[in-house]
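Just so you know, all these numbers are worked out from the coordinates, no wet-lab data involved. Owing to the predicted nature of the structure, the values given are computational and were not obtained by experimental measurement. Cβ atoms are built from the backbone, for glycine too; each structure is taken alone.
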Structure P
Amino acid sequence: MPVSNTEEWIQIAQLDEQDQIRFTPDFRDIMGSLGWEAKAFVGHLLGLWYDAFEHMLDYTSGEAIFSEDQPGVFDRNDLDGPQDVVEYWAKIWSENDKFYKPPHEAGTGLGLDVSWYRDILRAKLVSLRIPKGVLIAYRDRIFGEI
């Protein structure tokens with residue numbers, strides 16, 4: 001079934017009053033029972049459905065050494081806590097040109113710094129909207145596999 005404007009769309013994340021990224025209540029209502037698997041799903045959406053991208057939200061504040069952290073404390077927070085993207089991919093992309101192999105490690109080749117790439121991923125996270133039916137189908141399939 002192709003996506004449609006007639007479907008209900010779910011916003012994945014939003015910024016709170018302190019500019020921390022949080023999963024929306026609607027997303028948590030549908031996907032919260034998956035726990036970490038819900039974060040892995042979103043990590044894949046931010047990347048290219050490559051296994052390592054499922055860890056894109058497994059972030060600890062102390063792990064960022066090349067870019068400035070968002071306000072708050074991050075220690076691989078649960079779905080109801082603040083979220084941030086890891087610095088690892090931003091660091092790799094800032095160093096590599098657009099022709100780099102393997103392609104999932106390619107950057108723009110423009111010399112943009114780690115913070116720029118991290119901000120792109122943060123913006124992508126708070127702008128993601130997914131049809132509700134697509135989320136439910138994924139959730140139900142994961143439960144079927146478990």
Structure Q
Amino acid sequence: MNIKYPALIIAKNHIEFVQNAENLVKCNKRTLRNGYYEGLILIDSNSKKNLIKNAIKESTVGIFWGFNLLRGQQLKVRLVFDKKVENIELREFQNLLIKLLNKYKDFWDFGGDFEERIEYIKSTNSIKEIIEKLTYEYYKKY
């Protein structure tokens with residue numbers, strides 16, 4: 001699968017931004033066991049919409065077989081994608097993203113600039129620009 005990063009992930013109950021492939025395929029054992037990857041929607045910077053069917057453990061990450069006292073055992077996974085890849089139009093993406101941000105408004109209103117963020121999404125003419133800006137803000141917060 002050829003994914004252009006950064007990318008946006010729509011999970012069951014939240015959205016995330018992914019800077020690179022490494023961030024996407026690293027997780028802990030509990031995350032994999034709980035089926036986190038099943039049904040994720042990934043939208044990349046090339047306006048491609050992919051469905052992740054599931055993930056399969058490939059290896060552990062780090063020393064001591066990936067065990068970390070704070071985060072549990074760290075794994076690297078191989079993602080299994082649906083074969084159907086769709087293009088997503090800018091307006092469709094903007095509407096979807098605005099809907100999701102409104103759903104999680106408390107999280108996305110950090111700094112009190114939620115309305116500015118929504119206006120930016122509405123006025124930008126590129127999915128790539130929107131994802132890049134929000135990815136930067138997402139990782140800056142964490």
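Could you figure out which one of P, Q the value 3.7 for distance in nm of label points 7 Å out along Cα→Cβ at positions 55 and 119 was computed from? Of the structures listed, the value fits Q. Here distance in nm of label points 7 Å out along Cα→Cβ at positions 87 and 127 was derived from just one of the structures P, Q, and that gives 2.5; the source is P.
Taking relative contact order in percent (Cα under 8 Å, 6 or more apart) for each of P, Q, which is largest? Let's see the in-between values first.
Numbers: P: 29; Q: 24.
If we compare relative contact order in percent (Cα under 8 Å, 6 or more apart) over P, Q, the biggest value is for P.
Out of P, Q, which has the highest value for mean projected area of the Cα convex hull in nm²?
Details: P: 9.7; Q: 8.8.
By mean projected area of the Cα convex hull in nm², the leading structure of P, Q is P.
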